[in-house]
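Next up, some structures in structure tokens.
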Structure P
Amino acid sequence: MHLEEILTPERCHSNIEGVSRKRVLTKISQYIAKELGSVEPDEIFNALMAREQLGSTGLGNGIAIPHCRVPMCQDIVGTLITLSKPIDFDAIDGKPVDILFVLIVPEEQHDQHIKTLAGLAALFNDEDFCYTLRHTNDNADLFNIAITY
């Protein structure tokens, strides 16, 4: 998996205000819907929250990979966010989250969904990668780091 296949510079946001999991997912849903044009923000938000209710997507070490399937989505879509202050995300280690990679997948792409999640989990397990993301204050730099790592 290559991040440039699912991530764009417009979907990389550095140091945004988080406050809560719900507010972050609302904001991210709006970013994604605005770029896609074919999916409403509420549809994305509701799908993300439904997935979170099944169990937190907080992996630990300050990382979360919220993900869901959305019927009107045509391609796998990724959004990379770093937060100005960590927020509670009910992560498995109990630590707050400050890096999120949100993954929106077409409803019928089950196998690709699983493969992409596995690739993201491996990437975000790299401490140097996460350190670099956390110390990046520019959206364009965030994108460039993500696709070249």
Structure Q
Amino acid sequence: MSPDGLTLVGPLAHRMVEQSGWAVDSVGGLTMGADPVSYAIAYASALVGLPIRCFAVRKEPKGHGMGKRIEGSFQRGDRVIVIEDSMTTGGSALNAAGAIRDEGGIVVGALTLVDREEGAREALEAAGIPLIAFTTAAELKPLIPTLHPV
């Protein structure tokens, strides 16, 4: 994510977290898609004096060392929002939520920049995870110019 993207997304996402009413300790999701959004939220939260820690979830446990799936500031008992840059089916968010729960975290919700409206919301809600999104595919579609063959 560009510096401009970080300075835009961080405060907006932090505001969405605050407005959700979910008391959270940390944010994170599957690496790489969730990483810049999570870090931007953590940074923006520190600027306003309400720090929210961030972490990354590996797709598979690390093959050496401690073999951890979660890296960063996550702590057992944390109330967590699962982060994704965009969601299609919700599979990545559910994978991350499983890892978080396995490590003693409490998943209170999920946040994405774009809900592609292809089943993620329904899959997450079926797992007891409410979703908030910056925008949806339907809201973006009119903004995307139609490509014409040359």
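No lab work stands behind these numbers, since they all come straight from the coordinates. This one's a predicted model, so the numbers in the text were calculated from it and none came from an experiment. Cβ atoms are built from the backbone, for glycine too; each structure is taken alone.
Computing volume of the Cα convex hull per residue in Å³, for residues 71-134 alone gives 106 for which of P, Q? Comparing all candidates, it corresponds to P. Here distance in nm of label points 7 Å out along Cα→Cβ at positions 55 and 127 was derived from just one of the structures P, Q, and that gives 2.6; the source is P.
Among P, Q, considering only distance in nm of label points 7 Å out along Cα→Cβ at positions 23 and 87, which has the greatest calculated value? The maximum falls on structure Q.
Can you spot which of P, Q the value -11000 was calculated from, given it is helix-only ellipticity at 222 nm (-39500 (n - 2.57) for each DSSP H run of 4 or more, over all residues; to 500)?
Computing helix-only ellipticity at 222 nm (-39500 (n - 2.57) for each DSSP H run of 4 or more, over all residues; to 500) on every structure in P, Q gives -11000 only for Q.
For which of P, Q does mean projected area of the Cα convex hull in nm², calculated from the coordinates, equal 7.5? Computing mean projected area of the Cα convex hull in nm² on every structure in P, Q gives 7.5 only for P. For relative contact order in percent (Cα under 8 Å, 6 or more apart), the highest value in the series P, Q is held by structure P.
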